[in-house]
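Nothing in this text is a laboratory measurement; each read-out follows from the coordinates by a stated rule. From a predicted model like this one, the values you see are computed outputs, not experimental measurements. Cβ atoms are built from the backbone, for glycine too; each structure is taken alone.
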Structure 1
């Protein structure tokens, strides 16, 4: 993942492959879940989508075997990114909603912000611009709480979706929705993302 962040995805891919091999030998479900998830992300960065999907799907299966909702959340989110980039927005949303349910159960913030941002991108593609702007704001607050930023690898999708929402809503309306989203608590943000609270409550 460090190599990926440095723009050296090919080097990261080699390390990821080695990590998966070692994790299989260790017979540790959690270790293998994380190794497969990281390997899948690097393959995703290289746009090797079929291989990435296979690694991420196995990561989800192993994480479920280990009973770890946090470990399952990352591969679910990246499977959703593959679906999003292939314009399968329904599948992307389903995967992200499952990720958010799991993260809410463990009270996590960083991965929660990442899955929420990706869901906002999916909503933007589906024309749900106000909901997306709320979620972008809510995710920003969550990221700031843990000192995280949008990773460079995810930045193009993120910026493109924000630009679409801003164009569709206009600068003032987009900022208003974004500000309202920033004011949501983590529980409120997840409830809103999952459609458990009314959009009219967050206008």
Structure 2
């Protein structure tokens, strides 16, 4: 906690690790290598990247809750304030389950759903137990403050209100989504010029 190397989840015990730096090789072969390279060469989540003229690379590892559902994807989010004082955000899909491919807009399509809304049950047959990915900020501006963090959503599951409606033989609520994608978020890596 003192180093701010923390992460949060919406409930499940998903584990995530996130590193960023100029000398970080992309896509390490395994989680042990990712951790070794991250601590030797980079800033961990919650840390700071100092001034650099080169574009940083960010690596993330996510592991599903041992008793939970599989992961859909891993994303890295970049945030910055532009010259007009407006907060901007860019979301990159860096690893995902299955054989999905990014569309022309660069976005990976939805993982799908195995939920039966009549019974509020689902199968854990899509998604992945672990995901590892990396991304290099090719639009990096060394003169601009920025922050980067990762998130790892699970596959869709029934929302508690859906489970209650099924249990009590009530209709689903029209103004509340029937499903949810629980997730984990890392603390950011901050870049300061």
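Points to keep in mind about this one:
- Relative contact order in percent (Cα under 8 Å, 6 or more apart) derived as 15 - corresponding label from 1, 2: 1
- Origin of the value 1.03, where Rg/Rh (Cα atoms, Kirkwood Rh) was derived from one of 1, 2: 2
- Comparison of 1, 2 by mean count of other Cβ atoms within 10 Å over residues 50-57 - largest value held by: 1
- helix-only ellipticity at 222 nm (-39500 (n - 2.57) for each DSSP H run of 4 or more, over all residues; to 500) derived as -3000 - corresponding label from 1, 2: 2
- Among 1, 2, structure where FRET efficiency 1/(1 + (r/R0)^6) of positions 146 and 170 (r between Cβ atoms, R0 = 30 Å, to 0.05) as derived comes to 0.45: 1
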